[in-house]
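Next up: the structures, one after another.
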Structure P
Amino acid sequence: MSISFESVIYDEIYKIYLLEENSIDKWEKIAKIMNVNNDLCVKEYYEIIKNKDRKGIKLDYQSKIKQINEQVKMQENYLLKFSFMITGLHIMIYDMLSSDGNYYFKLDGNEEMIVLQNLDKKIVYYINMSIKNEQNVYFHSFILLYALESLFTKDFYVGMDFEYTRKQIQLAQLNFEHSVLSKSIIMMVSPNELEQTMTDNFINLIMCNKNIKKILHGSDSLDIPYLYEHMLKSDHEKIIKFTKRLIDTRYLCEYYKLNKEQPTDNKCSIYDAVYYFGVMSQHKYQELQNMIDDLPHVNDIQWNIHKMPESQVLYAQYDVIFLKYFYYKIINQATQDVNDDLGKKSIIDLYKYVLFELTQFMYLERREITFLLAKCKEEVDPINNYMVRSHKGIYKLLDVFGRVSTDLISTNPNAEIDKIMKVTYFSKSILLIIKKMTYTIASHNQIVYKDKNTQWDGKLDNEYIFDFLKKMKFNCLLKLFTSIERTLYSRIQVIV
């Protein structure tokens with residue numbers, strides 16, 4: 001398989017790259033090779049991903065292309081040879097994408113984000129648009145490379161946003177950040193105009209790729225329904241794979257602002273939030289506000305990729321260019337509010353894992369991909385007014401829940417439940433699970449009555465909650481609710 005990939009894809013692209021031609025013609029030929037032979041790329045991807053040894057390989061991004069090519073020809077180990085080929089393809093394809101004539105425009109990251117001015121590297125964003133349908137092969141070629149690179153390179157992030165005209169998908173903006181080098185590629189395509197093979201590869205190699213985190217902001221109302229129902233065609237397996245690597249920065253922003261000791265405006269729309277967290281300057285913020293004022297009302301904007309003026313393209317890419325460093329800055333800012341190292345670690349764990357998993361859980365539950373909450377609700381609703389008796393008195397289960405469910409704190413991970421529940425999107429669901437746990441504990445440790453004279457013999461079970469969290473690999477939520485259950489048990493013993 002490696003010989004075929006080497007001779008059919010790598011060698012042919014290397015020959016073209018060395019030609020004394022302009023970069024536009026070379027990129028067209030290179031992209032065509034990747035596109036036509038995409039099946040070889042996909043086969044290699046699935047072959048390599050099974051090889052655990054790949055995790056110990058780091059791609060050599062510092063060497064020149066001729067040195068890399070020599071390594072390709074000399075190396076006999078299949079996995080190492082392949083890693084050198086991917087490095088070589090990266091060098092050649094990124095060089096093409098950043099050459100004059102092959103991008104729509106470019107942006108200096110330092111000028112767009114003041115937060116980047118402290119980095120050792122200067123990041124340049126190259127915006128590519130499929131204005132003509134035949135240019136979709138450039139998008140296809142690039143995502144094939146990005147997926148293959150993700151096999152060896154950690155911390156790949158894709159900032160995503162989608163635009164709609166009358167709630168119909170028209171445009172996808174995708175910011176493919178690179179974790180090592182200084183070039184990042186923003187691709188804009190019309191999902192409706194991609195060939196089926198391109199769409200399938202994008203779904204399987206990017207959207208469902210566990211090595212690539214996808215960042216969106218406020219995606220619940222339009223983006224998630226589109227992605228789940230249309231792009232992923234309600235395929236639960238693919239939806240779960242995608243969601244398990246999804247970050248929605250809106251809820252991180254809301255959690256932070258709602259729990260500030262000093263009152264804030266609680267605004268978490270993308271530009272307000274990015275400015276609040278110091279990702280962009282006041283000058284850039286005002287520039288974006290002026291740009292928005294010059295555009296038609298959001299409901300009147302036509303997102304026709306073939307007829308978009310440059311001002312509209314610029315506006316569209318701003319929805320994704322900030323997302324990675326906005327995500328980083330939220331967590332960094334949150335750690336500045338505590339002084340000790342242990343406290344900082346707890347904050348990082350809260351934002352990177354607890355809120356991360358909780359958002360994913362909520363998306364899956366609200367879109368009825370999973371049904372844990374529905375099962376909990378089915379069990380607790382009929383018994384809210386059932387009672388427990390003790391020498392201390394008679395209590396409705398609902399009253400017991402009310403007394404034990406406030407000021408809950410998980411110690412591992414360290415999280416204050418009341419603070420998390422300030423985020424409206426999370427609150428009702430967390431309360432439902434806590435109620436279910438409370439009723440379960442009561443059913444096993446107290447005598448429960450349907451009414452004053454009729455004893456209830458039912459025994460609830462919390463194990464399916466923990467089994468679900470284990471199955472879904474929501475490891476932090478598993479620890480969180482395990483800790484909560486222990487606290488609930490102790491409190492119920494005291495008050496009943």
Structure Q
Amino acid sequence: MRKETILLLFILLLAGFLRFWQLDSIPPGLYPDVAINGNDALSAWEGRDFKVFYPENNGREGLFLNLIALSFAVFGPSAWMIKAVAAVIGLLTVLGTYLLAKELFPNHKYLSLVSALLLATSFWHLNFSRLGFRAVMVPFFLVFFSYFLFRAFRKKEVCSALLAGAFFGLGFHTYIAFRVAPLLLPFILAPFYLVYRRESQQKKYFSLSIVFFLTTFVVALPIGLYFLNHPQDFLGRAAGVSVFSSANPIFGLAQSFFVHLQMFVFVGDSNWRHNLPGFPQLSPGLGILMFLGLFVLARYLVRECRQREWPKVAVQGFLLSWFFVLLLPGVLTSEGIPHSLRTIGVLPVAYILTGLGLFWLKERFTKRPLVFVTALALVISLGVFFDPYRYFFVWARNPNVEGAFTKNYLAVGNLLNSLPEGTKKYVIVNEPGVPVLGSAGLPMPAQTPIFIERSVFGRRRATYLLPADLDKIQTDGQETVVVPLKDDPETFEKLKTIFPSGQIGEENKLKIYKISRP
């Protein structure tokens with residue numbers, strides 16, 4: 001077995017270990033945005049109604065949810081299984097990054113391995129591979145679409161063009177950030193047209209391009225038709241957070257662009273669900289290498305354009321455009337910036353650029369190999385050890401993380417499941433959130449205990465009420481347990497007024513109101 005294959009297998013095993021280790025408890029809780037994916041997946045499988053788009057919770061493309069539904073059918077529903085689907089996609093993205101880097105830079109022996117290793121151990125990618133968010137599919141489809149498209153033009157393979165179109169078309173079924181991906185195509189298609197024209201093979205070029213575009217069209221058509229018939233769902237929440245809705249759009253755009261550039265080196269996403277606040281998106285030192293790689297690539301692009309080395313122009317122009325284009329979903333917004341979820345598509349190219357920066361240093365210091373070995377050791381240690389340590393032993397143990405992932409909602413669901421069938425159960429949804437029409441207009445926080453109930457019993461056993469509807473509680477002479485999502489003294493006072501015989505108690509660190517049989 002070749003040494004490179006052994007190293008790749010080691011990287012994939014490491015990536016898999018990091019994505020599945022303690023997945024049941026890290027991250028803690030079950031965030032409502034993830035829980036609603038589970039609820040919709042359960043409903044899709046039970047009703048055999050797999051949608052291309054699920055309009056609840058500001059709208060979600062259906063591919064990820066439908067994959068969860070299939071996993072539930074095979075392995076059974078659980079919070080772990082939702083996260084496991086994302087973890088598998090994250091693992092395959094590491095493989096895709098290796099294949100893409102090897103396709104783009106066949107003469108750089110270890111660039112593909114270094115890029116894959118850095119992505120495998122990246123806090124940024126590791127985190128989103130374990131959350132159960134559909135956005136993790138964006139880098140997956142980007143790396144495989146681009147790998148097969150470059151392979152199609154290099155080897156003149158119709159099959160690769162078809163696969164590239166399939167991956168590109170499926171990308172539109174993932175997350176809104178993928179919709180900027182068509183901006184990448186001219187940077188691949190134009191240089192390769194010049195290559196094929198030089199070889200007098202324009203017919204072959206157009207046949208490959210037609211296969212790619214036709215496949216993309218067919219695969220993306222279902223969601224395109226959905227948006228044609230439901231235009232209000234096309235933008236969803238994006239319009240509300242657009243930088244162009246601010247008082248000074250030009251200043252806001254410039255500010256957002258700068259903030260998203262600096263996040264790789266200085267201060268990254270401040271959302272506890274996305275990052276360890278105060279830390280950059282890349283490990284210390286890696287961000288500098290990434291910008292070095294970006295600068296080197298830009299210089300090479302200018303040189304290759306002058307020399308008309310069109311295959312190299314395609315590679316360099318594509319990577320540069322990928323970096324800036326996939327920043328746009330974050331740059332074009334003004335809320336929560338820098339935003340690592342919206343810019344998740346930039347992850348693979350960020351680490352390919354980091355590898356390029358590192359190997360550029362190697363070429364500069366051929367007479368001083370010790371300098372390169374030191375830099376390589378620093379990168380490997382920062383990438384392989386620093387980010388996983390920061391994720392599992394710093395971020396995961398911070399008490400802010402439990403609140404960010406609403407661990408108490410999961411505790412409510414587990415408490416409900418522990419109660420006997422004969423006990424009447426009520427959940428008071430006294431936390432704000434987007435109303436979910438499919439759940440009688442209940443706010444989003446109710447999705448977590450609802451899923452926990454359904455995953456065990458196949459149905460909701462509890463009745464969910466808003467704080468204004470406490471008078472709808474009916475004991476019917478049975479033992480009744482009322483659990484508010486939030487410990488709210490006002491709610492308990494009202495319950496005491498309505499049911500004076502009840503008592504405030506505590507179960508599993510949750511305050512409950514228990515009404516015994518008369």
Structure R
Amino acid sequence: MSPTNAAAPRTINALAAFEQSGEVKPWQYQSRPLGAEDVEIQISHCGICGSDIHTLDCGWGPTAFPCVVGHEIVGVVTAAGPDVKDLAVGDRVGVGAQAWACLNKDKERPCAECASSAESYCSRGVWTYNAKYEDGASTYGGYADYIRVLADCAFKIPDNIPSDAAAPLLCAGATVFSPLKKHNVKPGDRVGVIGIGGLGHIAIQFIRALGATPIAFSRSASKEQEIRGLGAEEFYNLSDPEHAQKAVGSVNVLLITADATNMPYNTYLTLLRTGGTVVMLGVPNDNVTFSPFSLLAKGINFTGSVIGSIQDIKDMLKVASEKNVRPIIQKVPMAKANEGIQMVRKGSVRYRVFIRALGATPIAFSRSASKEQEIRGLGAEEFYNLSDPEHAQKAVGSVNVLLITADATNMPYNTYLTLLRTGGTVVMLGVPNDNVTFSPFSLLAKGINFTGSVIGSIQDIKDMLKVASEKNVRPIIQKVPMAKANEGIQMVRKGSVRYRVVLEN
């Protein structure tokens with residue numbers, strides 16, 4: 001394609017799947033015209049990511065077929081739009097899971113995520129494959145000879161990183177590095193990794209590169225020697241009761257990179273120190289389920305992370321270059337992509353183929369409209385009845401912090417998580433008798449933190465009483481004589497009290 005018509009659509013040769021779990025087959029499609037801020041890349045390498053398999057198998061929901069997967073892409077820029085400033089024809093670049101973000105350039109449609117350098121959470125963002133641009137054009141990934149993306153989503157590859165090794169870094173590397181950066185992992189920290197596979201083996205290397213201590217957890221003793229060879233200082237086989245006991249409270253941060261179903265989350269939460277953080281990176285096809293006590297008992301944060309921001313990826317590549325972080329790969333010719341897909345699907349590959357007293361605004365959520373007047377009288381500025389579909393829709397993304405004070409069973413946690421803004425925090429205070437269950441996507445999609453809290457420190461209680469005194473914070477109570485304590489207990493048990501019962505001698 002000559003420079004004079006480089007902006008025109010191009011016929012792209014690709015390998016596409018046409019049905020669920022089907023093989024990929026040769027297919028051609030017409031690309032979008034090259035935008036003023038886009039680059040065209042001739043692809044030399046593309047990693048096979050677990051996300052590719054989930055998409056091909058419709059494990060995360062319906063896939064739009066024909067589908068061309070692949071978002072660990074490396075190649076050379078062959079054309080650049082007139083407004084591209086930092087890339088030029090001939091540059092060796094990589095593309096990850098995101099092909100476009102608004103970058104907060106439209107004054108009529110401001111984007112808080114892009115404005116805060118959280119482009120991977122852009123509400124208008126476009127994934128590299130199985131997605132659509134705002135003009136309706138579909139996106140197709142890296143199992144192809146060319147791809148066109150926003151130039152900001154293409155990254156120069158450091159000279160000392162070979163193209164084949166660079167490919168997995170664009171997704172797997174960014175996915176594990178971003179939360180390490182966000183949670184300020186530093187020398188002296190102990191960081192655990194669950195799932196020593198395509199993500200986990202890279203995570204161990206980045207943890208060590210940042211000066212922290214990598215701790216590996218597995219359910220198989222067979223991987224110990226290999227994992228220690230990657231840099232893990234400690235290894236615990238959680239299937240061994242003695243190992244599992246020694247591992248309790250051993251890490252500050254825990255990365256769950258596995259995507260297996262029926263994972264023992266309650267066991268994983270025991271591995272954290274008080275105030276520790278669990279970051280969900282792998283996306284299994286089932287729900288996350290754990291006892292609320294697993295969070296509350298030690299004030300643990302449960303959060304998710306999806307790929308990384310533009311700056312995260314640049315920083316990741318810099319660290320990988322300087323600290324020699326390299327994925328272990330197996331190369332497969334593009335023509336044998338189906339063999340590579342089966343290797344990843346079967347797990348036979350090591351490791352990659354290619355929250356009024358404080359001045360905030362209180363928002364109340366209920367499943368009953370009857371409480372609205374009373375709740376507003378207490379100072380709530382907004383009230384949403386989540387049983388009303390219109391209210392529920394308006395409530396999406398309405399709060400920064402959400403306190404779950406209820407202790408009912410079967411609470412709709414996925415609905416509650418929609419109420420958070422990007423990077424928001426859910427704090428579990430009530431303790432229901434059943435497990436907390438939600439889809440991992442509910443965390444990952446907006447980088448939400450799910451944490452628990454129990455009572456407060458000595459200083460917390462002193463500060464609370466000071467604020468209550470100064471700001472006239474008073475509970476609504478019903479007094480019951482101590483001799484009638486059983487009556488008070490029954491009132492609370494039946495939920496017939498508003499809002500606290502106090503026994504009085």
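Looking at distance in nm of label points 7 Å out along Cα→Cβ at positions 67 and 435, point out which structure of P, Q, R has the largest value.
Details: P: 6.4; Q: 3.3; R: 2.6.
Biggest value here belongs to P.
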If we compute mean count of other Cβ atoms within 10 Å over residues 259-266 for structures P, Q, R, which one ends up with the highest value? Q
Between structures P, Q, R, where is distance in nm of label points 7 Å out along Cα→Cβ at positions 163 and 339 highest? P
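Using the calculated result -15000 for helix-only ellipticity at 222 nm (-39500 (n - 2.57) for each DSSP H run of 4 or more, over all residues; to 500), pick out the matching structure from P, Q, R.
Numbers: P: -15000; Q: -18500; R: -7000.
It must be structure P, since only it matches.
Each value in this text was obtained by applying a stated rule to the coordinates, not by laboratory testing. Treat the numbers as computed from the prediction; the structure is a model and nothing was measured. Cβ atoms are built from the backbone, for glycine too; each structure is taken alone.
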